[in-house]
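Each value in this text was obtained by applying a stated rule to the coordinates, not by laboratory testing. For clarity, every value in this text was computed on a predicted model and none was experimentally measured. Cβ atoms are built from the backbone, for glycine too; each structure is taken alone.
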Structure I
């Protein structure tokens, strides 16, 4: 895959954050879960330690532990600066300050790095990228995507978003995506309504659901897509 490591800005999130962002229940964690565009998040590592069945997929995994560690160290100051520059767009009750957030992110990414060598050998860190995933149809119960789809809508077209969501729905019975805002913005990602309409036409159940997590102001909603249900579009609350 033509991924250049210098273009990657690693910024991992924890299992507790995933649980809040995606409204995950203890029962839901018992199925087979795929984390798409997972990057250096520690969700897979933490769930594996708890005996859960989770796989992570990302083009980042073509690189070695040492290469990823170096890129984390290189890009860390930039991410701190970005969070400081845009701190008025966030709610800081969960993290305190940009500096404290940075410390939390580093702990998460170190947890990932500790698990990565063995996890890659065991096959739970898989090289792959949207909109084409290297898994058979229906292989997972749940597919998650955190801070990739809709976040970078200035870099990826509405068609890319639709194709990626359809592909995730191919490999999993249910798909959840968070957040629905563009990066460092408090505005709904422009591809969202286009993607929802396209998915509905294809026969998927589509729902925007409010969750008990909000860091980026207004970023407290996820998209849920499910196959093999009566086609519908259900909006829980209003889209800003």
Structure II
């Protein structure tokens, strides 16, 4: 059986028209930092080919506590009184409001898959485990058409990841050069560059041998292979050619 592999980039590394000609999917990364206007979602959906698939990264207000470096790219003002109510999937009205706006943007974009990336400081404590279970339990009841991927950073036990993913119907997202997926109906791989210990060198270009190794790791399920580093466009184009010849 021929492997089904979808290849794309995390964001538009080239003009959108050129991107659409080369790939059939994209992971929108800007939505993590600041949700664009709804009109932007409508514009992207209208200009893209009918069969083009948009995937978005969930807003950082859901996953990351306020005050980290990624918040430097947030345009909206956060009240100091509310600052402690964001991130870590907390059961607060602020987090669920951020999700609702994320969901609305996804809907206008025709997006059916949303990636949630939690930071390394989101550790497997009883409180964090309770928060993430509660969050996905609540939003799944009203958004059954959406598929969610979770990319945990830091040292999460595989059995805990598997338990949460199975309970909430999540796909465990990994960089296959650093980890292996514990659970999911399909594979969702994010290639970040070169791992140097637990740090990532995004200023990187994969060799042909490295790309072949990634291809070998794709199984007979649906595989998404999303490139998220400096040379992502060129590497993704090269990888796409490999999939067509495999």
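Among candidates I, II, the computation of distance in nm of label points 7 Å out along Cα→Cβ at positions 15 and 143 that gave 2.4 used structure I.
Calculating distance in nm of label points 7 Å out along Cα→Cβ at positions 23 and 151 for structures I, II picks out I as the one with the greatest value. Quick one: FRET efficiency 1/(1 + (r/R0)^6) of positions 95 and 159 (r between Cβ atoms, R0 = 35 Å, to 0.05) came out at 0.50 when computed from one of I, II, so which one is it? Going through each structure in turn, the value belongs to I. Once mean count of other Cβ atoms within 10 Å over residues 87-94 is evaluated on every structure in I, II, the highest one turns out to be II.
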